[in-house]
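S.K.: Some structures to go through are shown next.
Computed from the coordinates by the stated procedures, all read-outs in this text should not be read as laboratory data. Bear in mind the structure is a predicted one, so any value in this text is a computation, not a measurement. Cβ atoms are built from the backbone, for glycine too; each structure is taken alone.
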Structure P
Amino acid sequence: MTARPLRAAGVREWADEAEVVVVGYGVAGAAAAIGAAAEGADVLVVEHTGGWGGAAALAGGFIYLGGGTGLQRACGFHDTPEAMHRFLTAAMGPAADAAKIAVYAERSVEHFDWLVRCGVPFRAAFFDRPAWEPPGDEGLMYSGGENAHPFADIAPPAPRGHLPRMADKRTGERGAGYLLMLHLATTAEESGARVRYDTRFQRLVVADDGRVCGVIARGLGEEVAIRARRGVVLAAGGFTYDADMIARHVPALSGRPGSAVEQHDGRAIRAAQALGADVAHLWSCEAAVHTDPGLMIRGIVVNARGERVINEDTYPGRIGQELLMRHGSQGFAVVDEEGAEAATAGRAPSATLPPPQPRWVSDDPAELEEAMEVPSGALAATLALYNRHAAEGHDPVHHKAAAWVRPLRPPYGVYDLRGQTSGFTLGGLRTDVDGAVLDVDGEPIAGLYAAGRTTAGVAAGGYASGISLGDGSFFGRRAGRAAARR
């Protein structure tokens, strides 16, 4: 089906209308609906599926916030907008949007307070162990490698992963992301926003003067036109589940599981492009390596040549990106018995999945090299170099923090990380800080706004857990307000 816009003169009948029409009911769409309703606008959300949530409702629930939030202060941490700004500038990747980073850091505390006013609860407890997320209901955690090389030397580190309090979490089914969405969706609808479920966005409608004035969607087997009297906000996710776009822009993700929902099909991006919208960072993605960060941090991560690739105490998503983008998703974690036992002992009693098991165990690096099919002597040389410096308590090669550095002693366990990565896209429509979609000349397209993974947000190749929910809700809210004020 074509993504080209339809002229308003070609619409026979408007099936519905509102002042602001929001496409997608994930975190960015819900925040946009709340933002527009707060400006007094009549809001209609168009959602592909039968309920709110999107990818956000399946996420672990981190929201990346800082600058001195109430939760940070309650947990005893000092943070400033300046420190958050410096970290994001260094960590979010090449050519990250400086204007978005600046306003996001400057107003992060206010955004945290807004989430609290929306009913999102946070428990004032800090989780201090290496993990993808707290297994319990602790509300604060390092989620971006802020306290690891190189970032700890660039900006004063502070934990910024804010996690809504959620009892009886089930990661991937009903985690803290679900609770976040529950409160945002409730707030949106209590603010007066209406929702059309089971209605799939198809393309945009434009007036004779080029202004976006509605959308074409398909619901219950028929095509419908929905008028937007002030503006349309696209918040329909990225293109993780469009195989053609992945093959063109992020081939490293081709054939790999997507860490998103199937509705992230890129249609909103293509529909805006068909109107002349500019895009940015379509090549960029986040990747996760599927093993316990507590294991990796206590050992070394090597590539298919047996060479270490990164400081293992960093954000585990950076390890996943390193393996995927620079090593073809070919890698191994090498841990000794003491490290493996410590990682297992550090697991929470509530952990539902069994601890990872090594694929190979041996006292002899040569035997492991043969099993791993790495060059003879390579792993032995890597272990010898690491152990020599670890005996002195430091890591001059990759600068892992001294607290995690110690010599590895046989027997060694090798955890096979080959192909154990999944990811999602980070690039999308180019927007300004108020969500206006920009054309290829850098001018706003009248009546068109976007937020969340449909856009190129704060992240541009780098990442920290919580950025998607953070900038999605932050800039979604701004986009809704801007559309309503038009």
Structure Q
Amino acid sequence: MFLVELPFPAARPGDDTPGPASAPRRVTIVGGGFAGVSAAVQLLRRSPEPLAITLIEARERVGPGLAYATHDPDHRLNGPTWVHSVDPLDGEHFTRWCEAHGVFEADPRARQPGGAAFVRRAVLGAYLEDQVRNHAHWARTGGTLGTVRARAIGAVRRGGKTVVLTDQGQEIGGDLLLLATGNATPRLPAPLDPALAAHPGVIENPLETARLLDIPREARVLVLGSGLTALDVICTLQRQGHTGGVVVVSRRGLRPRPQPPFNGPLPVPTGRQNLDRVLAQAPNFLLDTEPTLRAWVRALRQQVAAARGNWYPSFDELRDSVWQLWPRLPLAQQRRFLRRLRPWYDVHRFRSPPQTEATVNAAIESGRVHHLAARLRGVRVDGQVLVAQLQGPRDAAPREERFDTLVNCTGLDAASRTAGNPLLQSLVAQGWLRPDAVGVGYAVDAHCRAIGADGQVRDRVRLIGPPTLGTFGDPGGAMYIAAQIHRMVPDLLATLGVTAAAVAVDPVWG
């Protein structure tokens, strides 16, 4: 083993106090996607004292993470640029970055008539990489952001510090550990045999977009799942001139709803308007209603009826306040939502970009793509052909259909919390983490502090984003992750011993 960035003063065992004021407080962030980069940027910008932040990421590029590493030109963000700033105090920052880097000239289809812009996902990845470079040295305080390319495999408490162990033999210590591990890598869902992933016609991880380019044009393709990733796969295939037909299978046959119309000028949010919207009190039509799913659905439908069927405004009020509303739901109601209602919520929540919607609609109208409501009961291999057993809601027994290629787009697998992530496995084994009550993430408190197997809060271990889904209901999406971090920052600084109540920061930056 060898030590990395550990010039700490001597500390007594069990001493959790930070080092003297002359030594920068050290923060370790595991995960170099949007959540990790946003946490680093917001901490550096908010702290009135220098912080030394180390961001650990196993991938070659720090910033894009799992979601934004694609270079496929037809894979776009499902929200406009103004909801993707790493610092929610300056919601226009990503838009300005795109303008400064010629994104809209290179991609004229990005801008919509009303002013909203839906850029390629790779653009956000490049933006995040740029923010890591730009914050390597934060001149206002002397803070730093360094990166380590390695895989975190464990953590221990030593000398009052939390020390992260990596697969390169490094030991990276800090006063605070932030887990920004995001979603697990997609796996084949049950009841499929995991060994099926080795079949050349099976694409277990659709985010490996280079494999999509190898699908023969005449291949008959089965897409499992009908969310945004499935739409991306369809767009890639259509651009390649695919003619073999695509069947998109999901239990309910639902697909993402389109974005609201962008025909006229939009009131484009500026400054922190997006953040203030998310931080605002939940709408009265839900707060004044009994906290049950039935009552909330009824109240939402009444709002939509009063708006003559325009569901966007009322649903968006619900979406923006889920982090406040979800904890009010009894545990049985939370579990019921995840078991029965989540697909309907998700198709309204995660909407397709206009460009994607147009491509998919054209493919459906031409007969090249079909959506099917059915359960996948299994897949067997017949030579090079994949034989799927599909059972529709009215089928007495499964029927068999033959495909050349299967693409897994089933999304988040709750059982994958620790699968393939040795750090999380280690923290669970040590009792630092425990599953949340609904079984889709890890238990945290209101400040995202980890709650261990003993029920004790671990003040110096925090989780960000998707791993907190069970506690907050919907912490996904850049805007909501950035807002979650914004809410955490005052408590993070207090934990680090940064005592200033506030720091004057110009919200508009380069």
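S.K.: Taking FRET efficiency 1/(1 + (r/R0)^6) of positions 179 and 355 (r between Cβ atoms, R0 = 41 Å, to 0.05) from the coordinates of each of P, Q, which one would give 0.75?
M.R.: The read-out was computed on structure Q.
S.K.: Of the structures labelled P, Q, one was used to calculate distance in nm of label points 7 Å out along Cα→Cβ at positions 227 and 411, giving 0.4. Name it.
M.R.: Checking each candidate, the match is Q.
S.K.: Given 13.4, 43 as the derived value for Rg and Dmax of the Cα atoms in Å, for residues 27-90 alone, which of the supplied structures P, Q does it correspond to?
M.R.: Q
S.K.: Another one. Consider the structures P, Q: one of them gives 76, 46, 39 for Cα extents along the principal axes in Å as calculated from the coordinates. Say which.
M.R.: Corresponding structure: P.
S.K.: Out of P, Q, which one gives 14.6 for mean count of other Cβ atoms within 10 Å over residues 195-202 as computed from the coordinates?
M.R.: Considering all the candidates, the number was obtained from Q.
S.K.: Same structure again: Taking 25 as the value of relative contact order in percent (Cα under 8 Å, 6 or more apart) derived from one of the structures shown (P, Q), identify that structure.
M.R.: The read-out comes from structure P.
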